[in-house]
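So, here come the structures, one by one.
Since every read-out is calculated from the coordinates, none of them should be taken as a lab result. Nothing here was measured: the structure is a model prediction, and the numbers come from that model.
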Structure P
Amino acid sequence: MENQKFAFTETLHANADFGPDLRPADVPLRTRALADVCLALCNANEFSYVD
């Protein structure tokens, strides 16, 4: 028996209209700055503990 290559391409209908996410360079500077501020606030220690 010979070794034969096998190839299979599956078509996913749920992803037919898929578009990739924006890269940081594609987003306006003000939007990136706001996202950085939000990330810093959410990672602050004040949100980690409940008294």
Structure Q
Amino acid sequence: MTITIDSLEPLLALVAGVAILAVPRLLNYIVAGYLILIGLLGFGILNL
């Protein structure tokens, strides 16, 4: 099975949503991590 951004993005969104519900203070870190990951994928630095 090949992991692509198309299959990884919904899973990341689900995990982030649950984490934000559990600990609302994590919102800043989750959003920052998500934006960094998408940026690295967009520039081709990470190939998933």
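The maximum of Rg/Rh (Cα atoms, Kirkwood Rh) over structures P, Q, that is, the highest value, falls on P. Each of P, Q could give helix-only ellipticity at 222 nm (-39500 (n - 2.57) for each DSSP H run of 4 or more, over all residues; to 500), but the derived value -24500 comes from Q.
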